[in-house]
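In the part that follows, the structures are each spelled out as structure tokens.
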Structure I
Amino acid sequence: MRVEKRSLGPLTPLNKGGLGEVFRVGGYHLPGDLADLAYKEFTSRVAEQAKSAAAAVAYRAGLSPAEQADLDSHAAWPRALVEQPSGTVVGLLMPLVPPAFFRRMADPDSGALEDKPLEMGWLAASAQQRAAAQVQLRDVDKLERLILLGQLIWAIGRLHKLGWVYGDLSLKNAVFALDPPRVLLLDCDGAAPLSDHARQQANTPHWFPPEITSRAQRLQDDRTDVYKLGLAILRCMTPGKGATTATSPVGVTGALDAEGARLIARALGTDPGQRPTARELYDYFYRVVSASVRPPEVIAARLRHPFRVRGMDVWIDWQIKNAGTVTVITGRQRIQVDLTQRPHGCAFRPAESGLVAIEVANRFGTLRVDLGEVTLYELPPFLVDFDVLPTPQVPRLPALSIKALDQVITGAPVVRLPEIPAVPDLDTFGLVQSFMQSATLTAPLPQFGAAVAQASAAVTAALQAQANQVAASVRTQYLASQGHPRS
């Protein structure tokens, strides 16, 4: 596939190397492909690079969709050639490296912190070297390093299986991400088929195979790739000062077991015929890693409600092991579910009909399972007119006569209670008086009668005097009002 450069739209510079300059493509996508793109423009050896890029684009185009997806998961492989209106190829389009493969680090020229691709070379750096460069990268443990190297071997071995050689393999031409660990090959336009006897492939300094250095062989092949894989394993498993230039297989002693050390010694040997294949290296890493890694596992999963009315929930049943989270994917929705809270399934409300899938992950890998399609139906429109609603008619209840219950009441069993005996009248006053009659008084009682009579006479006299005064005052006021003189 070819694309004219003028159709790419605005280009943002990303990186510049000895053979070309890379730009971010703004807004343009290949037909039927939503991947964000980068444009690599050839700045030297243009014809040679154009030929190599054309072979790489044709190689991917000849794969099945499943094979293309597998290739794309491990390599930023060229997807189209870029040409001028005259038809001259001047560059290529490749997928943009995803954000997960970037880390903040200091720019070597300005010192400012920037997002840069996380090259595998940082696996060979010590903690002090990472700190000096301000690389925001945690310590990568031994198991994660084995997984990353195993994926690098897989990517190169896949090319070998299909008759291709990568060529310029180095820790600068591969980036990695963590949680889960994964690797992405870069500069894949330099790869070439073994059947191309005129292929010309570069070598990064400190990555020259012995047979190339001695000029005994000019063409690179699967055995030179294996030598460089041996260097990558040695340098990533023994980080620290001098690791990026180490070549002695003795360095992996202790980092790998005896079998692994023998394989690396063979890979770094001067005799290409004695080197192991990429498949042998991968089989070893697979055995070592699989003994310690428990990838996520979906034992069973099903879509319980494939047909729903819009607005209703859909339920998914599942049995999942070795995972902490699951993502439900339906259309443009991505719903995160905590498996500790929903160990047996979850409900969700789809926004549209379409395929439903779940994606389970842990720090070692991700697994996607398609569950089928959900179909949403629309409710037919309906209108309720409250102005014409019928008036409810409640029939009158028949009258209830209590007399009708007399027969039932009289027929009911009766429980007879014994009568409460009468309480005798207690002549309390007589009882007290009888006590008083027998009592002997030793002192005479006071004479209350005379005292009360005297007090009553005094009060009566006072009230009479007050009344006379009030009557005299009222009589005087009355006579004055009638015009009579006082008398």
Structure II
Amino acid sequence: MTADPLSGLHGTFSGRLFTDPEEMAPFLVDWRGLWRGDALAVVQPDNAADVAAVMRWASSTNTAVTPQGGNTGLSGGSVPEAGSRGIVLSLARLNRIRSVDPVNNSMTVEAGCVLAQVQAAADEADRLFPLSLAAEGSCTIGGNLAANAGGTGVLRYGNARELCLGLEVVTATGEIWDGLRGLRKDNTGYSLRDLFVGSEGTLGIITAAVLKLYPRPVSRMAAFASLVSPHEALAVLTMLQAKTGDGLTGFELMSDVCLELVREHIPTARIPVETGSSWYILIEVSDLVSEDRATAALQDALMAAYEAGHLVDVAFASSLAQTRDFWALRENISEAQSAAGKTIKHDIAVPLSEIARFIDQASAAVVARYPDARLVIFGHMGDGNLHFNISPALGEDPAQFLARQNDLNRIVHDLVAATGGSISAEHGLGVLRMDEAARYKSKVEMALMQSIKRALDPTGIMNPGKVLQPDFQNTGW
């Protein structure tokens, strides 16, 4: 008789345990369908104590564990390996808002809370939680922190790391670290919080977090403009920062190819400016006190940019609904790309001073190698994060196009490295960029990461096959 590999797990925790293939299927593939894995079971504990119980069992049986939030990631970090004999640990049932403290401008939430739920809870307390992503209706705060998510508000508020004050974490051996402290200052040793944020579930499992809140702005003013090149966009950004300071909360760059895709696949989409061009920018300015002040600052800055010849045309949103329409153009780019077919994606960051020159050089290098490639370039220009994506030529065979992926990755990422940039700005390494990270990081950096992994996950059961290559992971899984 074959021994039950889940023996000892049954009855050790409250929650749900899925072993039926149909019930498990949604947890074993990423939302784009690029990575598929296997698991003995999908476990959904009810609370942190139950997560700890599951991890004690996994540690004692040397069973691999893949933590999973909303499974909306773009790098395969929340999908188990093919052929895995491990489990998926879903945080979906840890979905309580534990507390909101408007005086301390903080809130404590469980890892399975959907990001939109967290935003709504802050709003009810007349506060702002500024993390905003296209997937905010389905991604979870635990996954956001595990991947150190970015989004549209990084220019003003920072990444998920900057929005986190404290964590509750279950370790690889099933202990609970209670670091749920709502402090802005805590200089008492190593920052354990910063080890787990951005670790993609390879060091431990985030079960709750204390998040920063901000006063809710009284106004959000947006503008949409056309311009000739990213160099002009950089000049406009500099002028806006000088005029609006930290009131500038969004500065997004999009190529005309991006908006052509949106108009093709999103029938309701309308470009606000009358005169188009090769590039477009979306700007948002917010103000805590006065709508008039925000309006004046934005209009004055953009009129000065127009008169200086940096803009071709500009349109100002006249209502919050129109502001949302402007943002929908930007946020629907990824959906439109998916509808158009296969895409080779690059989520990169370069120093702001290099971003326009990088776009010129990378575009020229790609087109020199593949003249018919369509460049779909957009992103959070204000913080140096670009999505430098490449779509096939019209009518090109998808398999033939994808066969170029390694070559195109090398072209783009070598230029990123030459600028002192990063090959993953906000999506994480996961499976997608794991091998390339080893190429671009120094031996010292990789060795330090290996040492941390061995210290916190001594048996190597936490999310194997992600972030670190096998040579840099623990042996024995």
Structure from which 755 was derived, volume of the Cα convex hull per residue in Å³, options I, II: I
Match the computed value 18.8, 57 of Rg and Dmax of the Cα atoms in Å, for residues 114-273 alone to one of the structures I, II, and report its label. II
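Of the structures labelled I, II, one was used to calculate mean count of other Cβ atoms within 10 Å over residues 178-185, giving 12.9. Name it.
Working: I: 19.4; II: 12.9.
The correct label is II.
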Among I, II, which structure scores highest (criterion: relative contact order in percent (Cα under 8 Å, 6 or more apart)): II
With FRET efficiency 1/(1 + (r/R0)^6) of positions 322 and 362 (r between Cβ atoms, R0 = 35 Å, to 0.05) as the yardstick, tell me which of I, II scores highest. I
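Values in this text are rule-based calculations from the coordinates and carry no lab data. Note that this is a predicted model, so its numbers are computed, not measured. Cβ atoms are built from the backbone, for glycine too; each structure is taken alone.
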